[in-house]
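Since every read-out is calculated from the coordinates, none of them should be taken as a lab result. Note that this is a predicted model, so its numbers are computed, not measured.
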Structure P
Amino acid sequence: FIACYEKAKTFALTHQKNLIIVGGTSFYLKSLVDGISLGITAHEPLDISVSQAYDLLLQLDPLYMQRIERNDKYRVEKAYNIYKQTALTPSEYFLKYPKKPFVKELPIFEITWEVEELRKRIALRTQQMLQQGLIDEVIFLEKKYSRLPNCMSSIGIVETLEYLDGKISRKQLEEKIIINTAQLAKRQRTFNKSQFGNKQIKNILNSLNSDILKIF
C-alpha cells in the first residue's frame, strides 16, 4: 500500500494534480498518518494458539496488550511476531524502532450514514451479492485456494462456507452476512473515532464536494 501511495504521490506532483486517497480499510490510513516500523521483515505463523500468545504477551507487556482484544487474531499475531523475531516486547520494539509518518498534514473526511439507512444498504448489498453468484464464487475460491488463506475468513466468505457445510440455511446465510457486516461497520466507526480523533471532518455527506474543494 505504501509503495502504491508513493507512486501515486509522485505522479500527482509530476502532473501538478491534487491527490485524494479513498478508503478502504482505516488501517491503511493509520499507517500513512502514524507511519510503520521497519524492524520486522517477515511474517511467521504462530507456533502456539492465539489465546496462548495473548496471555504470554499480556504478562510480558500488559500496557500494550490491554489495547488489543483477545480475539483480534491479526494484531495478536503481529505482536507475537515482534517478540519472537526480536526478543523484545512490542513496547520495547516500538521504542527502539519508532514509527515515522509518511504524511505530516492530511485532512481526513469521514462520510457517515444514519444507522438505520446503513443497515438497509447493507441488506440490499447482501441480497445483490447472493443474486449475482456469491455462493458459486466461494465454491470456486475454495477449490482453487483451499480455506487456508486469511481472505477465506472474510465476511461473506466464512458464512457461505458454513452454508456449504450444511450448518446454516440459505435464509440464515443472508441474515448472518447482514449482521456481521453491520457489526464490522460499527467497529470501523469506533476505530476511526479512537485513532483519528479531531483530525476527522464528520457528517459531510450532503456537501462532500464543496467541503473537499475548501481544502484544495
Structure Q
Amino acid sequence: MVSSTLYFCTLAVLGFAAAVEAATYYEGDGTTYTLSAVGNGNCNFMSAMSNAPSNYAALNQAQWGSLTNCGRCAEVSCIDSKCTDKTKKAIVQIVDRCPECSYGDLDMSPSVFKTITGSSPSRYKIRWQFVDCPTPGNIKVCLKEGSNPWWVAVQPTNTLVGVKSVTINGKPTTMLDGAYYYLIQSSTEVNLSAVQVSVTSINGGVVKGTYALKVGQCTDTKQQFK
C-alpha cells in the first residue's frame, strides 16, 4: 500500500511539473520606468532591435535567470479591470532587471504601458508570454570592451529567440558576472581576427561561423535562428 501511494504521489508531482513547464502565460503587475539608453540596462546590450529604445522591459528577479533571458521578447497585454482596451498588445524586448519586482511582473517603457493600458504610469495587472522577436535582422556577435587574446567576452544580440549556450573556439563559456557576455579565459592566445563562435538557441537552433572581432564593436553573422 505504501509503495502504491508513493507511486501515485510521484505521478501527481510529475504531472504538476509538466503542467507548470507547459504553461505559456505569466501574470503579474505591470509598471513603468524610464531607461535612458538600451545599453544602460542590466543586460548591457551593445546592440538591440531597432524598436528596443521605445519597447523595452525589465524582467522580475525570480524569472531573471542570471541574465539568460536577456534579449528575449515578450508579448504583453493588460487584464486589469481599469484597462480601457484589454485587446491591446505590445511586444517588448528584455534588456534590464527589476530587482524589486515579483514573479510575473514586468517593468515597461512608458509608451508600451500607455499602449496596453490606455493609462498614465500606474500599477495594473498584466498577462504576458515569451514570443519570437519580430524582424530582428541578423544575429550580431559583439566583443566586450576590455577583451584581449586571453580574456574573450562575447555577446550575441538580435536573436529571434533566447540563447541557451555559446562556445568560443570550441570551448564552453561561462556567463560574465553582472552583464550579458559569454566568457572564456584562455591560457593560449586567441586570434581575434578569426574567432570561431557557435550560438545555440533555447530551441536547439545553431548559428556558427568564424568572425573577425574588434573590441567594443559588433560583427554581423549574416545568419539568424530558424
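Where is percent of Cα pairs over 31 Å apart largest, in which of P, Q? Don't skip to the end; give the middle numbers.
Values: P: 38; Q: 30.
Comparing P, Q by percent of Cα pairs over 31 Å apart, the maximum is at P.
When Cα extents along the principal axes in Å, for residues 88-167 alone is calculated, the result is 49, 36, 20; to which of the structures P, Q does this value belong? Only one of P, Q returns 49, 36, 20 for Cα extents along the principal axes in Å, for residues 88-167 alone, namely P.
Taking helix-only ellipticity at 222 nm (-39500 (n - 2.57) for each DSSP H run of 4 or more, over all residues; to 500) from the coordinates of each of P, Q, which one would give -4000?
Working: P: -18500; Q: -4000.
Source structure: Q.
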